[in-house]
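Student: Below you'll find a set of structures to go through.
What follows is calculated from the coordinates using simple rules that are stated; it is not laboratory data. For clarity, every value in this text was computed on a predicted model and none was experimentally measured. Cβ atoms are built from the backbone, for glycine too; each structure is taken alone.
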Structure I
Amino acid sequence: MTSLEVAVILALVLVVAIAVGGYIYTAFATARQPSGVLVVQEAKVYEDGSFELKVVPQVVGRVEVLSVEIAGIQKPLTKVVTGPDTIKGKIDVELTPGQVVSGRVILGNGAVALFTATVQPK
C-alpha cells in the first residue's frame, strides 16, 4: 500500500467517525429537550374560572407547558409533563354554566393542544 492509499482510507474512516458522532450527539441532545405533543383527554371548566385538564404527552413523553388559554384569557404557568397528569389553575373570567368554551394549551416547543369544554357549576 502506498502512502496515498493509506491517507485515503484514513480520510474515509475519519469522515464516517465524524458522521456517526454527529448523529449520536444530535440524538442525545434532542432526547434531553422537552418536546412533543400533548393530548388533552378531559377538560373541566367551572363558572368561577377554575379549570382541570387531564393531559397525556405523546411521541417523546416529555412536554413543557408554558400556558393555558381559555375563552381568550391566558394563564401563564410552567410545568413539565412526563406522564398522565392534571393541570389545574384559575383564570379571571366569569363564565355561565352550560356555556361551551374553547381553549388551548401552549407548549414550550411552539405546539398547541386545543380543547373545548362545557362550563360546569362549582
Structure II
Amino acid sequence: MIDGILARNTSIATNARNCVLAAKNKEVIFMGDRADHYVNQEIDGKAVAIGGIKLVSTLAQKVKEQSQPDENVFGSMPHILIQGFGGNVVAATKAFHKNFPNHKLIALVDYNNNVIKDSLRIW
C-alpha cells in the first residue's frame, strides 16, 4: 500500500516538474481528475506543489501553509454551461465573460473532444 501511495505522488510531482520546465516561465495550472476520489485532492496538491505548480483548482489541493484561504486557487467556467449552450464553446465563453467580466476566464476547450478546433474558435 505504501509503495502505491509513493508511486502515485512521486509520479505526479515528477510530471508537474516536467510541465513547469516545459512551460519555460509560463504559469502552469493543475486541474485534478474530477473522476478521482476526493481524498486524493489534498495529497495531489502537495505533490504538484513539490513539482513547482502553484495554481490549483480546488481549496483541498491548496497547500495549507499559504496565507490566504483562496490564494493560488483558480476557477473555470463549468462544463454544464457549455452543455446549456448546446456544446457551443464560443457562446458559453462569451456568456460567462458577460456575466463575470472581472473574473479571469479559463475556457474549457475539451468539451467537444477537439481542443485544437475549439481553441482556435475561441481565440
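Student: With FRET efficiency 1/(1 + (r/R0)^6) of positions 8 and 56 (r between Cβ atoms, R0 = 25 Å, to 0.05) computed per structure, which member of I, II shows the largest figure?
Tutor: Top value of FRET efficiency 1/(1 + (r/R0)^6) of positions 8 and 56 (r between Cβ atoms, R0 = 25 Å, to 0.05) goes to structure II.
Student: Among I, II, considering only distance in nm of label points 7 Å out along Cα→Cβ at positions 40 and 112, which has the greatest calculated value?
Tutor: Comparing I, II, the top value of distance in nm of label points 7 Å out along Cα→Cβ at positions 40 and 112 belongs to II.
Student: Next question. Suppose you compute helix-only ellipticity at 222 nm (-39500 (n - 2.57) for each DSSP H run of 4 or more, over all residues; to 500) for every structure in I, II: which one lands on -15000?
Tutor: The read-out comes from structure II.
Student: Here Cα extents along the principal axes in Å has been calculated and equals 85, 22, 19, so which of I, II was it run on?
Tutor: Corresponding structure: I.
Student: Identify the structure, out of I, II, from whose coordinates distance in nm of label points 7 Å out along Cα→Cβ at positions 48 and 96 was calculated to give 2.1.
Tutor: Label of the originating structure: I.
Student: For the read-out relative contact order in percent (Cα under 8 Å, 6 or more apart), a value of 26 was computed from one structure; give its label from I, II.
Tutor: Derived from I, not from the others.
Student: Then there is this: Have a look at I, II and say which one yields 1.6 for distance in nm of label points 7 Å out along Cα→Cβ at positions 16 and 64, as calculated.
Tutor: Values: I: 3.8; II: 1.6.
This figure was derived from II.
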